[in-house]
Structures are given as structure tokens and as C-alpha cells.
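These are the structures, in C-alpha cells.
What follows draws every value from the coordinates through simple rules; no lab data is involved. Model, not experiment: these values are computed from the prediction. Cβ atoms are built from the backbone, for glycine too; each structure is taken alone.
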Structure 1
Amino acid sequence: MSEARKARLGVLLSGRGSNFIAIADAIAKGSLTGCEIAVVLSNIADAPGLAAAQERGLATEAYVSKGVPRAEHDARMIAALNAHEIDLVILAGYMRVLSPDFIRAFPDRILNIHPSLLPSFPGLDAQKQALDYGAKVAGCTVHFVDEAVDHGVIILQRVVPVEDADDETSLSARILEQEHQAYPEAIARVLSGRYRTEDRRYRLS
């Protein structure tokens, strides 16, 4: 890749896309450089995140997943990402588990953010899991995506204390604030190329 060419990001979302908006804002204000959002894709036709992308003048496409076989749907998403010459796939509230074929199409080029300190509390309702367990700290994790759920190599994490008065709503809101900072930082780290992974460990190089 030439120095002049910006890395092309493909964002996948299913809902409001608050992490997508944080990334787009970071690019717009120059705190995340060397990349551009080439396309925003969703499996939900009326996802609010698509409208937010359109307001920013970004390319958007929707491929409805309901009632479509997983392999067929993922093949459409892969084709769309390839058509836009995507360098890095960013999952921003994309509420589907990617098929092995999807992950193999973009090896070590798919990032996700999860609202817990993995490997603790993977899957859905991570904030509620943390509260129910009595955890004293929570947080978020940005990681590479592999074929297991919330399992890939960890790039960075942000810690959020769990307060005695917290409920799921208050804890989720404070974690989300950290997500919005962590995701652009993690993307910058990956795009720099100044890292290696060894035995599940992300190391700066």
C-alpha cells in the first residue's frame, strides 16, 4: 500500500452505530488518520446507523439477513466489502456471528469491540453479567475476530469501575464512553502495522 493511499474501512452495524459515529468523528477531526470509511453495511434495512452514515455522505448498503441462509447472506456481505476494496472490517454493533467463510475472507482484518474485559463475560448482556457476578471492575475490549465468539487476540482494553449504585443502564453508559475512545485508538494501532501477535498476545514492535 502506498503512503498516499488511505486504508479503506468497511463498517458493519445492526443498530444505532454509536461506535461507528465515534470512529467517523475521530477521522473527521483528525485524531484518527490514514484511513477513510469506504462503506457502511447493515443487515437491518432501517438501522439508524445507516441514516447517520448517509447524513455524513458515506456510501451505505443494506443486505437484510432475516430469512436468508447464513452462507448466502455472508457471501453478499463479502462481495460488497470486496467491491469497495476494504482493507479493514470494523464491527460496530453488528448483531450476527460471522461465518467461518467470512472470517477467512478477511484474515486478521476484522475488529470487534465488546463491553467487558474479555475473557470475562462474553456474549450478550455483558454488563448485566458483570453486575450479577458482583464484579468490581468492568470495561471494554477491542479484539481481532476469529471463528469463536468474543475470542480473538486482544488489542486493547479500558477499565471501568463498578459502583455500588450501578445498574445495567448506568454501567453500560460509562463503558460506552470508553468504547468511543478505545475503538479509534485500536484502529490506529492496527493500521500502523507496528505490532505482532504471539501466542494470543498482541505486542508492539
Structure 2
Amino acid sequence: MTLTFAGTLDHAAVVRAVDALVDLVAAPEVAERWEQESVLPGMTLGGLVRHLVSQPECAVAFLGHGSPPHAQVLSLADYFERVDWLLAPVDAPENTSIRDDFNEMAGPGVEESRGILERSRSELGAAIAAAGPAVYVPWQDCSLERDDFLVVRLMELVVHADDLAVSLGRPTPAFEPEVLEPVLALLAALAARRRGQDDVLRALARTERAGGPVSAF
């Protein structure tokens, strides 16, 4: 069975996942350490925050565009076959360009990013409700099922919320199962693609045979 979340995703939980970011992004240390490096090498704390808040921002923007007739609707597996940063080394241009872009986008400062988060929170529920069945992803010139698109955004949100929490020395937000379970399913599928069936299976099921990294990225 092809991995998909179409028709199964709790849309209200998506909005609540964005709500869970508010206290973290509002932490006073964020403004104090905006220009300092985060736990992601070369990425400032500001760049990380800007990347994090871009997930609901992107969702609101793209949910409203629909899917053009020419765009192929891909499965999640086929979509990630097109993603050039996924298997690239962390210091490869496919990854460093993302880092550098968001470091630059953080230039206006913390209040802009907090404003982006607040606006996207207020608009996301209506944007999801009004969206069509597929969402166009312009940087890959393809479309995803609406719920698959939202799970990709949730995956980015959950992973980078943890990055930010660790950078600040704060607890990672506790995401509810309706958010965490699809994110973990997607990460497990990507990890198996990157690391191979045996390593991921053993890491999840057999501690005595686990060995080597099994991260998706």
C-alpha cells in the first residue's frame, strides 16, 4: 500500500500543532539569541525560527492556490524522490542554500516571525476547509493530496520545533497523537529509504540487533 494520509488527517489537530509553537517562539531567549547559532550548524536561531514559522505560512499560501491542470499528483514516495536535499550531505549546496536563505529571511528580526506565526494561525483552519483535493508544490512542479501536503508541513514543524527547543534548552512541545503518529510514519518511511529495511526495522523492534544511525535525514 502506498503511504498516504488522504482522508485520515485530523485537520483541527493541524491547527493545534501550530498553536503549540506559540510559547516556544515567544520565549525571551529567542530575541536575545536571534543572531547566535542554533543547534543546526551554520543556521542562526533567527533562521531556524523563520524556517519553522514558514511551515504554517506556506500551508496557508499554497492551500489557496489549488492545483493547476498540468500538475501531476504524486504519492509521498514519488514526491520525496524529487527532493534533492533529502539524500544530500548536510554541507552540500542543496542543504546549505536552505540554511542561508532562511538566515537571510530572518533579517527583519523576531517580531516579523512572530507576526507571521500569528497570522498563519488565524488563517489556517479556514484555508484547510476551503482547499481543494490537491495542493500544488511549485518548487517540485507537482501536486500532493491535500492531507499528504499537510503531513509534510507537520513533519517539518515537529522536527524544527525540537531543533528550536533544544537550541533554547527548553522542553520540546508535546504534540498530540493525531499529529505525531503521521509524522513518525512518514519519518520511518524516509528512514527506511535512506538506511535500508534491516537497520530501521531492528532499531524499532530489536534493541539487541540495532546498530548504526537510522535517522531519516
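Using distance in nm of label points 7 Å out along Cα→Cβ at positions 103 and 119 for the comparison, can you identify which of 1, 2 gives the largest number?
Looking at the calculated values, the largest one is 2.
Which structure, out of 1, 2, was P(r) over Cα pairs in 5 Å bins from 0, in percent, for residues 127-174 alone derived from, given a value of 5, 20, 26, 17, 18, 11, 2, 0?
1
helix-only ellipticity at 222 nm (-39500 (n - 2.57) for each DSSP H run of 4 or more, over all residues; to 500) was computed and gave -11000; which structure, 1, 2, did it come from?
1
Could you tell me which structure in 1, 2 was used to calculate relative contact order in percent (Cα under 8 Å, 6 or more apart) as 30?
2
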